[in-house]
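Some structures to go through are shown next.
Taken together, the values in this text are just the output of simple stated rules run on the coordinates, not laboratory data. This one's a predicted model, so the numbers in the text were calculated from it and none came from an experiment. Cβ atoms are built from the backbone, for glycine too; each structure is taken alone.
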Structure I
Amino acid sequence: MSKYFGTDGFRGEANVGLTVEHAYKIGRFVGWYFGSGHKCRVVIGKDTRRSSYMFETALTSGLTASGADTYLLHVTTTPSVSYIARVDDFDCGIMISASHNPYYDNGIKILNSNGEKMEEEFLDEIEAYLDGKFQEIPFATGADIGRTIDYAAGRNRYMGYLISLATRSYKGKKVGLDCANGSTWFIAKSVFDALGADTYVINNNPDGTNINTECGSTHIEGLRRFVVDRGLDVGFAFDGDGDRCLAVDEKGNLVDGDQIMFIYGKHMHDRGKLEGTKVVTTVMSNIGLYKALEREGIGYEITDVGDKYVWECMHKHGHLLGGEQSGHIIFGKYATTGDGVLTAIKMMQAMISRKLPLSKLAEPITIYPQVLKNVRVADKLAALADADVLAARDAAAERLGSNGRVLLRKSGTEPLVRVMAEAPTKGECQAAIDPIVDVLVRKGYAVNV
């Protein structure tokens, strides 16, 4: 599974790397595959990109042509598709989104009937079909042709579910929401209004081309200023498809995914709710998170990057909390994928229950400076297997010792090698990654440098 589908679906520039023909054929395959012996039912959601409407139509055409009934949630979040796929007994769910990418990119994420990222074996078969290496798929005819059904009610049920998870009223709390001109533009405000918050929203006017543009969880500076200028108690920033959340405390400080996991992990641990389980992190989590968890006596596990792998570990071992530094946080009792609005609700729960501002809850964890360099390469695997590159990495790690670390990994969605270092100062981080990047350039792996 590598030509089309990465760790977070099939992603590319709309009608360049990911075309309308791809979407149609994916619909054809999904409708046929799940239609054996019964009427296939698929639920589809999309973000606010202009091309999302085109891909929705193409997918629907392919699905119905193969005999599947297609239920449209319209503009909604990835976690809502996951939730509805699970609770309403759909064969699978499809989300049309490129998450935090620019508007001209798009993606197709396929979720199984449990609301989880689809199994790789299934995606391998789709790739074979896309490449013409699979049998011909028959068209449905007559009464077997599928239908398209408006299912906005499913999105509303998901919103009701989120509201039901809040344990306390938010009355008197001034909350800022940055909706990234994306999938949460309607959902987030509706949920926080229903819970009684004084809700202040920015970047909730999508026009098809402004999703993630200088806003949302990948551009947190705007929300930081907004919280301070308006004197808000807290702010939450989401990404394009609503499966990420980063927070801003009342002083305008960023509270990232690692800090969120520590805050809520400690909140659960103090109340005996972790039940002997561990917090699941990825290799990109900050060394400061591990030191803070160890100090509190909270165990942890480390997976590869991707909330798919975090959930697989959580599901396999029964862990209740996991996530990524980028803000994909999974609360295993309530969801099977990252959920930005749910994460915001859980942060509010910790603040109100503990009667402390977010800055105080985050105070015990010290985040080490981290420098990340993305190097565009022609061949990720060859670059990461090169002996000289690995030797440069090992030498940098040895220099940092126990006070830092070096990470070298490939991107799951782009032709990039990521070189990252953590250390007590940014200067030490930079000094650690520079020699590694130099080797990548000198040996000809880097392109467009």
Structure II
Amino acid sequence: MGRYFGTDGFRGEANLDLTPRHAFLVGRFLGWYFGQNPKGERCRVAIGKDTRRSSYMLEVALSAGLTSSGADVYLLHVTPTPSVSYVVRTEDFDCGIMISASHNPFYDNGIKLINGNGEKMEESVIEKVEDWIDGTPATLPSASRGEIGRTTDYAAGRNRYIGHLISLATRSFKNRRIALDCANGSASSIAKNVFDALGADTVVIHDTPNGTNINADCGSTHIEGLRETVRKEHCDAGFAFDGDADRCIAVDEKGSVVNGDLILYLCGKYMKQCGELRNNTVVTTVMSNFGLYKAFDRAGIGYVKTQVGDKYVYENMVKNGNCLGGEQSGHIIFSKYETTGDGMVTALKVMEVLMETKQPLSRLTSEVEIHPQILKNVRVADKERALGNEAVKRAAAEAEKRLGGDGRILLRASGTEPLVRVMAEASTDRLCEACVDQIIEAMRRENLVLE
């Protein structure tokens, strides 16, 4: 974990942990760093943002830093994170920046850095950015006169991404009724356009962002509204996105949740049948449910497990040549089309399976028996201290022993928030709850919890 950047960017409360000065310095360094190319060409940077009120403030600060170092800035405006990745890698940008705190509440924000290949920025570059924020080097040369960069409206880049999404569909969605929960975030700018263009009868909710309602009781982390809409409107399926639309959670025609594990299963099985599942392997994380692995075993599909984070999933996919991977939370990566999790691509690929198999979504996922699993987030002052505490370790070991080999305990630090995540998977919800609460109580006794 870096000094400022975590597993998914520089994130914190806007104007407190992440200020315009931070954004200016990030832009200042990147404009200089990528401006030092052998051909002497001007650095080009694409910037996207979500709908948070503070995103506009940080966009201006980033642009000022970049242009003062001689870079030209192309503003995609409100757009999904994966669209920035797409534009950067297909239109020869030096790098991209997304302003978003993903699924966090509106008062948080973040800066995600994307390299010229559309992937998450290399750690070596991020370390240099952090050094610069901390004062090393003390100064950088400033652009002057005709070398000062300029900022350009580039909504056309977002439109090209929409065209790319539409091109991925294998057939029309005519006569399909689809619900879309845009989380009052980035998906609000594109989701309806894409599904309407493909002929779907769309029912859209939470697509009126006001700067403070992003992720507020809606989207992929608050799925209840979409479930109710699917049932009430008699939809064939529903899709919920997070604030920057790099996640997708689905809902079947009965209103049941189809999370990332279930999406990996139905897409993995379909791709295997089509001869498209490279290495016959799906990349998962340690958070994936035992039920998913049992279903993979029955289907003859291999799998690997990585640390939590789509960054680690993608690294494994690149290293081993796998083409499908993702997280239970809905970050799904189809490497044939994207270099990052993409909620819109995920929704389109689920629709492809639904359309080509001519089966309802509930039937496609019925082969996976999800084991009870409970996850609770505990706010702490020091994540490392909490995880290293001996009393907490003993409580976790006692809970694991209590499960008797029929479940598991997982403790991990959030990569983006001051949280320790405590997860139990067991034969019953009641046993999961008891084990999780046993560990959290130990953390409280040790004065590790911020109430």
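Values computed for the structure shown
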| quantity | calculated |
| --- | --- |
| Mean count of other Cβ atoms within 10 Å over residues 122-129 - structure with the largest value, from I, II | I |
| Highest-scoring label, criterion being distance in nm of label points 7 Å out along Cα→Cβ at positions 82 and 394, among I, II | II |
